Every structure is written in C-alpha cells, then in structure tokens.
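Read the figures in this text as sums done on the coordinates, not as results from a lab. On a predicted model such as this, the values are computed, not experimentally measured, just so you know. Cβ atoms are built from the backbone, for glycine too; each structure is taken alone.
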Structure 1
Amino acid sequence: MQHSPEFLAIVERSRARIQETDVHAVKARVDNGEPLVIIDVREDLEFAAKRIPGSVHLGKGVIERDIEAHFPDKHQELLLVCGGGFRSALAADAIQQMGYTRAISVDGGLRLWAEAGYPVDVEAI
C-alpha cells in the first residue's frame, strides 16, 4: 500500500516517542512460553480474516475509548500489532499519552509475521 507523505510523517513522529519491537522478538517470546498481551488494532474485517493466534482485537478507531475497560493496569506490557507497523505505532503513542507506560508497537505487523511463516489464525470459510 502506498501511504501519503503526511501520514508517514505522523507515524515517524509517533515512532520517536514510543517503544518498538519486531515480529521475530515477539515470536521468540511466544516460543519461550511468555504470557503476552497482543492487541490487534486493525479493522474488524481484517482481524476476522487473519490474526496472530491469541491476539485480542481493539481497533485503532476505538482503542482510546475502550483500553481502560479491557486493560486497567497502565503498567502492563501491551504489544500492539497492525498490518505493517504504522497504525500500531499511532495507537501505542495514543495510549501512552493516556498513561500506559509499556505500550509497544510491533514493527512489520501481521504482514511480516505471516511472511516469516509464523502461525496465523484465519477465518473458516
């Protein structure tokens, strides 16, 4: 997908303020049996079609509204994932401004996760 320069500039400003990790580090932690909270911030239909196993859905459009009800501990680590790492960076920045100290964007998102051959849950047709 081709993103506009203005969108990319907003993402880069967010990235300067947040923590990031990558899909390989997340997969290593999954393989080590660490209990992780992976929040998928993509749209409803995207999440329904394909997602990282065990991830929960809080779309970018509602995460600021709903995060506290689902994850009231503002010091809990939350790994945010989207399609490529842009929306998750914006969402991590937003909830960090709400006081979430361990909101971490997963760079590369589901696209790189799947390209690496890591497992995904898909909607049954």
Structure 2
Amino acid sequence: MNYYFNKTLAGSNFEEAVQQVTDELKKEGFGVLTEIDVRDTLKKKIDVDFKKYKILGACNPHFAHKALQSEDKIGVFLPCNVVVEEHENGEIEVSAVDPIASMAAAKNKSLEGIATEVQQKLKRVIDNLQ
C-alpha cells in the first residue's frame, strides 16, 4: 500500500502552489495548523542548502474529533501532512498522506470509515490542483 498520493503541477510557482493547496484544503473543511519551511529550517539549524519544501499540517476538526473519540492516541498521526516541493527542473509536486495507510497502524476498525472519508477529501484536494 502506498502511503501518499501526489500530483505534479504544470506552470505553477512554489508560493502559488502553496496558496492553491491551502485554498483547496479549505474547500474540503481543512485548516492549515502548521507550516514547516524545511528549506529554511535546515539552513538555520545545520547550514544545509535544500530545495523549496514545505510541510502543511492540515486538520479537519470534525474528523479529528471523531478519530480522537475512537482512539485517543490517534493524535500521533494528526494533523494530515501535505507536502509542497520544488524539484530541480522547476516542477512543483504536491503530496498528501494517505490516512488509510497511516491509521491502519492503529488496528482500530472504528477508524476505517473516518480514514476513508478523509482520504476522499484529500484526494479531491490533490485532484483539483492545477
């Protein structure tokens, strides 16, 4: 089982892609709780140059609440991470965690329906990117 799904965007710059992902997440009921600029962090912490790479910690409060009610330690898998990265050739790739793959580790049947619904929403986010 693959643990993510992704899409390469045509003709988009990095910051536009981050904004587009944020907008599409909002349409599906997600907010971005965290934004980690990996490039900036690696430069500051260990003086390494790295490509443009942001991790967006997306959360849909309704589904997070349902998941936490089913499994109180499921918070270790929250929020759902979405990565925006720029490759050497200038292409922008967006990847989202597959919640079915991550929540399967909990081995809690009551999470299956929640994970499926969240997966469908995240797939729509990725599919709607241009």
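Of the structures 1, 2, report the one carrying the highest value of distance in nm of label points 7 Å out along Cα→Cβ at positions 2 and 58. The structure with the largest value is 1. In terms of mean count of other Cβ atoms within 10 Å over residues 74-81, the structure with the greatest value among 1, 2 is 1.
Kindly point out which one of 1, 2 the value 26, 40, 24, 11 was derived from, the read-out being P(r) over Cα pairs in 10 Å bins from 0, in percent, for residues 18-65 alone. Present the calculation step by step, with values, prior to reporting the outcome.
Numbers: 1: 23, 49, 27, 1; 2: 26, 40, 24, 11.
The read-out comes from structure 2.
When mean count of other Cβ atoms within 10 Å over residues 42-49 is calculated for each of the structures 1, 2, the largest result comes from 1.
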